[in-house]
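Multiple structures follow.
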Structure P
Amino acid sequence: MEVRVFSRAQFSMKEKSILKQTKVFVQERLGTEGTGHDWWHIERVLNNVHLINKSEKANQFIIDLAVLLHDVGDRKVLNTIEDDYSIAEIFLKEIKVSAEVVDKVMFIIKNMSFSKSLNNKNASAPIEFFVVQDADRLDALGAIGIARLFAYGGSKSRPLYDPTKKPQLFSTTKSYKKLNTSSFHHFEEKIFLLKDLMNTKGARKIAQKRHDYVRKYTDQFLAEWYGKK
């Protein structure tokens, strides 16, 4: 698989080497991933952060590293109960990334997920955190977000829709992990919440359009389900 350059940012030779090694590492780990958290998800989120960061002017090196590594230890990818952040951290240390950069990248990875944000508001987090979080959330919206939702549900043997159930309420990471409805219910349980959780102006504008698209899709889904269209 080709390792492409995703950013026009001016990186040092060392930074370029670190990013290249990281891309190869991530492609090897996520190349055949089937829950919607594969390498192409990483590439799309990289494209999103570069779009958002045109106006935010955050540290592109920190952002790129965090995006590249944010899913390698995700519980959904590993099919485990808890995330394994050590995978990313050990890798960064092995390729001699400075302790300061490792700390910044790991802060983003450990706190950026939707479920983690239920417990931690991170209002004082650095701008790099918000750019990466927004970019990742954008990939859960729109046409691709719909595809990823059902891909993940299928990987967990969840039904497309169970009309006997209702969307579940949650307020903590623990309660979110216990959701047990259907793939379609996840639109109400998470996806439709994302628009109002965006941190940056650029992401909010993109999110609104993708949100509207998903709303139209779910209306059509239910109309077809109940034989109205």
Structure Q
Amino acid sequence: MKWTDQAEAAVKKVPFFVRKKVRVRVEKEADDAGKTTVTLACFGSSGCPHRAMASEALVEKIERIMADADLLKFLKSRVKGDLKFHHEFRISIADCPNACSQPQIKDVGILGAATPVFTDIPCTACGACTDACKEDAVVLSETGEATTIDFERCVHCGSCIAACPTGSLETGKKGYRVLIGGKLGRHPRLARELPGIHDAETVVLMIGDFLAFYQSRSTHGQRFAQLLTDWDSDAFSKTWTD
């Protein structure tokens, strides 16, 4: 099937290890719709079928913040010699907790989140929510009705909400989980999640604070994770959860 230049550019932004699957899915959806050419519109407004949020507008705002920070100029002023790939400040956004864009190993990771809450509509004990939940976070009564959500297990993906046929579950708080300080390399480190689920505007403000912190402390191109201490992470947590 033929792809337009815009569609090819879009699929190249998908992580390489899932790119083939995305190509197959997009071509199948285009074929089912009777199309012979894949265009940007073929990616659809829904994007990833597991997404909890649609982050296109947030991505644009973050890209503007990054451009205003002019990190290339900043790094050239701090790093002696040629800039390397590892000098880049990386922000990864995943609309779902499957996290195909690897936010856990980036300087800043952002994950779409939807919190399930119970409504007044009685549960019929159909089991759809528990079938959908891979984390076994939906707690059932002895008679099979869903009664509570175990938020120690829940990853806020919204799958149980989508699966519920009666409306006994609905979306409560919706937004983004934010992780900071991930990296690979000689001393790999998984990003630490800051408490809370944040709206897009708050995430934009958080990114601004992270960049300001990074630029105030990076003297020779250190990664964000190298600059963070446990105290710094706690301070960020307090700032955005008060």
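Remarks
- Label whose coordinates, when helix-only ellipticity at 222 nm (-39500 (n - 2.57) for each DSSP H run of 4 or more, over all residues; to 500) is calculated, return -11000 (choices P, Q): Q
- Structures P, Q were shown, and Rg and Dmax of the Cα atoms in Å, for residues 67-130 alone at 12.0, 33 was computed from P.
- A value of 2, 8, 12, 13, 13, 13, 12, 11, 7, 4, 3, 2, 1, 0 for P(r) over Cα pairs in 5 Å bins from 0, in percent, for residues 19-146 alone, calculated from one of P, Q, originates in structure Q.
- Origin of the value 35, 27, 14, where semi-axes √(5λ) of the Cα gyration tensor in Å was derived from one of P, Q: Q
Throughout, read-outs are computed from the coordinates displayed, never taken from laboratory work. Just so we're clear, the structure is a prediction, and the values are computed from it rather than from any experiment.
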